[in-house]
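Following are the structures in question.
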Structure I
Amino acid sequence: MKTVKHILQAKGSVVYAVNQNTSVFDSLQTMMEKNISALLIMEQEALLGIFTERDYARKIILQGKSSKETPVHLVMTSNLRTITTDEKVENCMELMTNNHVRHLPVVENGRVLGMISIGDIVKHIIEDQKQTIDQLQSYISS
């Protein structure tokens, strides 16, 4: 079975992050520019948390806070689930489902190597199933 390493090889391991004192507004601006829905919050190499569109909706908009004046560390999710490159894709899907998260940072030896999303998982599973179907059709045809 395939692992997170395979997903990162296919999609790349670009990590988008801001520091903890970046405003929520500037974080959202970065997310818009990069067309992403989550940003890692880091200081130097240390992973402190993640900021997602869900955090914005629940902790800024619904609570009437100002996104320009609020530093992202006040609304980020700091209780992170992380994975390694050896994690099986099915385990990631189960972890995401059970914990109601859409993003998993990939961390090894304290170093962030990338991040995968539920969309990455679904894309990988669809490609894997298509490959299996193609192989079975080829076997049946021969």
Structure II
Amino acid sequence: MTDALTEQELSFLREMFDLARAGDTARLAEAVDAGIPVNLTNSAGDSLLILAAYHDHPETVGALLERGADTGRVNDRGQTALGAAVFRRSERSVGLLLNAGADPALGPRSALDIARYFDLPEMLALLTSNASQAEV
């Protein structure tokens, strides 16, 4: 049995997504350390990690990964944090996500698909060089 959340609790949780969007790493990390789920997901399926990656906040991406954020989450639009980082051309976030085990082929709109569709050869090179290094 679960109790419904109050409006105040819901507002607090919505603020966590705003912190991820804004790249407020310190406050978001503090909230996760205090017990907010690192894989908290909004009504669109966006995790804190997806939002931090999409808004190009590599420090926040790193902090969430350090706290166990799941790189395999796919939002309702078929996007992953890695795909969001590729779309934003954030080499740093892409590297952090790949090092954490993110799969470039995951999801209906995978990071590889995004790199190809938007003609981002530098991102495609990052994704494929990491895959070839993993095979060695």
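All of the numbers you see were taken from the coordinates with simple rules; none came from a lab. Model, not experiment: these values are computed from the prediction. Cβ atoms are built from the backbone, for glycine too; each structure is taken alone.
One of I, II was used to compute helix-only ellipticity at 222 nm (-39500 (n - 2.57) for each DSSP H run of 4 or more, over all residues; to 500), and the answer was -17000. Which one was it?
Values: I: -12500; II: -17000.
Going through each structure in turn, the value belongs to II.
Each of I, II could give relative contact order in percent (Cα under 8 Å, 6 or more apart), but the derived value 18 comes from II. Just checking, which of I, II has the largest value of Kirkwood radius over Cα pairs in Å, for residues 80-119 alone? Of structures I, II, the maximum of Kirkwood radius over Cα pairs in Å, for residues 80-119 alone occurs in I. Calculating mean count of other Cβ atoms within 10 Å over residues 96-103 for structures I, II picks out II as the one with the greatest value. When mean projected area of the Cα convex hull in nm² is computed for each of I, II, the one that comes out at 9.8 is I. One of I, II was used to compute FRET efficiency 1/(1 + (r/R0)^6) of positions 32 and 88 (r between Cβ atoms, R0 = 25 Å, to 0.05), and the answer was 0.15. Which one was it? It traces back to I.
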